[in-house]
Structure P
Amino acid sequence: MNPLPTHADWLAEIPFPLAVTRWPWDMGTLERIVAAWPGDDDPGWTSHRAGKRSYGPDGAAAPTVVQPFVERLHSPEFVAELSRMTGIADLRPDPRLQGGGLHEIAPGGRLGMHVDFNMLDGLVRRLNVLVYLNHDVPDITGDLRLESDDGLSVRRVSPQMGTMVVFGTTEASWHGHPLPLEWDHSRRSFAAYYYSPPKPGENLRQRSTVYRGEDKHKGGIGEVRAKEAT
């Protein structure tokens with residue numbers, strides 16, 4: 001496994017701490033996922049807003065070729081690397097992949113700027129890890145956009161095959177791809193989320209996934225909201 005960036009590099013990124021790097025293992029794992037990608041008529045797909053869909057209930061019904069990929073993302077080695085890079089102790093992957101797993105956005109679809117739900121089963125969601133699975137990226141309409149709370153600081157990331165993005169799950173980590181997708185094929189990715197227990201004295205209010213213009217402090221996860229996070 002190739003190491004992730006340093007803690008100093010993580011902190012220095014804009015618009016908030018993040019890492020844009022490459023899938024740290026062999027690319028063959030990703031190629032096998034693309035080759036076995038579920039078809040449009042596969043009943044495992046669940047549709048969400050604005051042309052987005054995810055595969056299986058909370059990602060659990062993903063094709064078997066995904067399992068080695070998930071095992072690497074959830075491995076103690078990788079979780080330790082995430083902790084080293086971010087400085088977050090006691091990180092834990094979500095074995096159910098709630099809200100994560102295979103994600104796809106169809107041509108014409110988009111993902112509005114949002115911040116994600118922040119708690120699950122008493123744990124605090126700390127990190128998002130996104131791995132992109134697109135060989136052909138013809139224009140910027142599929143770019144991941146990350147922006148500050150005030151919208152003045154922006155980072156764009158092209159969703160090229162093997163690009164991996166890691167960022168903190170906070171009430172200020174706005175992200176999405178707000179431009180309608182102008183590709184002639186779908187935009188594909190895999191999402192995994194990492195949690196840790198609340199810190200002593202940490203005063204958190206449970207939050208659903210919230211899109212720009214909605215009340216950031218409304219409570220309650222709700223099953224559908226959780227599935228819409230990316």
Structure Q
Amino acid sequence: MSAKTQPNCVTYGNCGDSEDGVLDTSCVGKQPPQKLPEDYVSILNAFCPELLTQYGDELCCDGDQVLSISDKLGLASTFISKCPSCFRNIRQTICNLMCSPEQYKFLDVTKVAVNNGTGEEKEYVAKADVYIMDHYAQSTFASCENVVSGMTNGPIFDFFCGKWKKAGCNYIRWFEFVGRASTGVLSIDANFFFTHPGESYKAGMQPFDFNTTKCSEPANVSLINKFFLFHVV
């Protein structure tokens with residue numbers, strides 16, 4: 001698809017913190033994917049290399065958002081470093097929701113709000129429906145289900161599944177927890193729709209999918225090491 005016919009980004013740019021405490025809200029996209037400056041490409045490549053391989057450097061996130069993603073994934077990595085495959089699978093959701101030039105296929109805005117905290121009115125995405133393939137969500141959850149935190153030596157879902165904790169967590173509850181902007185994982189309130197092949201959903205949408213790896217399978221360990229080095233520096 002040429003740049004002239006590329007649909008506008010659903011979100012683009014950092015609109016600051018909202019009045020209700022959501023950090024780094026995502027502005028409503030009003031332009032097609034933009035070329036990411038080289039310095040930020042190298043940062044993004046440290047933890048979203050699959051995204052850059054697939055789409056190149058014309059994306060739906062700017063430098064501020066790249067730094068925000070780095071912080072979010074940096075925190076997550078300290079908990080789930082014992083399973084690189086789990087970390088890899090989680091990264092795909094965050095990287096694609098915030099940066100993919102094909103957001104319009106799986107991210108549908110349902111509520112827009114205005115942030116006045118920066119001195120000028122900026123529209124940001126407060127709520128959105130996110131369409132993902134059910135098998136991707138289940139496989140991602142399964143790869144992380146028995147991972148023990150590198151910081152606490154307890155199950156990661158005791159921290160990453162809200163009130164359900166490990167004992168009551170399942171893939172639907174986990175994505176519901178991740179989708180709440182108040183948790184700090186995403187910058188929008190995301191309502192996930194888990195779809196199956198052949199199932200009908202909102203016209204024009206194409207559920208997000210990605211090949212996952214099991215925790216018992218090798219992931220790109222060199223990428224994990226590279227990420228840790230980058231984040232520490």
Structure R
Amino acid sequence: MQQEPDTKTVIIADDHTAVRAGLGQIIDSQPGWTVTGLAEDGQALLELMKKAPADVVIADMKMPNMDGITAGKHIREQYPETWLIAHLTNDTDQIFLALLAAGYDGIIMKRASETDIFSVMHMVVNGEYGFCKAAGQRVKKLIENGNFNLKLRRVKRRFKAKEVLVFRYTAKGYTSKETGKLMGLSERTIEDYRSILREKLNAAGTPDMIWLGLEAGLGDLEGEV
């Protein structure tokens with residue numbers, strides 16, 4: 001079947017088969033949109049983009065092999081004309097900031113209505129940021145708090161230098177005691193910094209803190225501490 005000239009192509013990436021299939025059916029049901037690929041993770045998404053770049057990519061964030069934020073960064077760099085939309089379950093400030101910093105153009109919560117989904121897609125392809133109602137409320141707060149500049153498309157993260165340094169040592173596997181010796185601080189002080197980091201990143205524990213912090217751009221495991 002020949003595609004209409006103004007039809008936008010879409011690739012969906014999600015590690016849950018039912019989610020990507022269901023979302024694909026919803027999008028395919030509307031004129032002007034066609035799903036050209038379904039990927040189970042970020043790596044598969046990049047492979048599909050190599051074969052046939054899509055106009056729009058809708059990606060989950062937490063996926064095996066490669067998460068949506070990492071894949072999004074690659075797509076933004078290699079396919080600057082592609083619009084990126086995140087499809088999320090969790091809606092924390094740090095997740096939103098990480099997505100916006102990675103170059104995502106829109107955010108849809110998985111509980112969003114079909115009307116919300118297509119509203120976001122239309123806004124994005126028209127050159128605007130697109131957010132479903134729930135996501136829009138959180139972005140509004142980020143703007144009001146000075147964490148995100150909508151006009152400049154710039155993310156501002158409020159982490160102090162010592163917090164970043166503690167995060168990087170933690171991500172590299174150093175204990176609080178080892179980190180304290182390296183930084184000339186007590187073990188208790190390092191624990192306090194870790195607690196602050198978990199709170200700012202809305203992390204349940206240290207592994208979650210490391211994952212969210214890396215996605216938020218706090219550390220580089222390959223770089224020097």
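General remarks:
- At a computed 4.0 (distance in nm of label points 7 Å out along Cα→Cβ at positions 16 and 64), which of P, Q, R: P
- Source structure (of P, Q, R) for helix-only ellipticity at 222 nm (-39500 (n - 2.57) for each DSSP H run of 4 or more, over all residues; to 500), computed value -15000: R
No lab work stands behind these numbers, since they all come straight from the coordinates. None of the values given here were measured: they were computed from a predicted structure. Cβ atoms are built from the backbone, for glycine too; each structure is taken alone.
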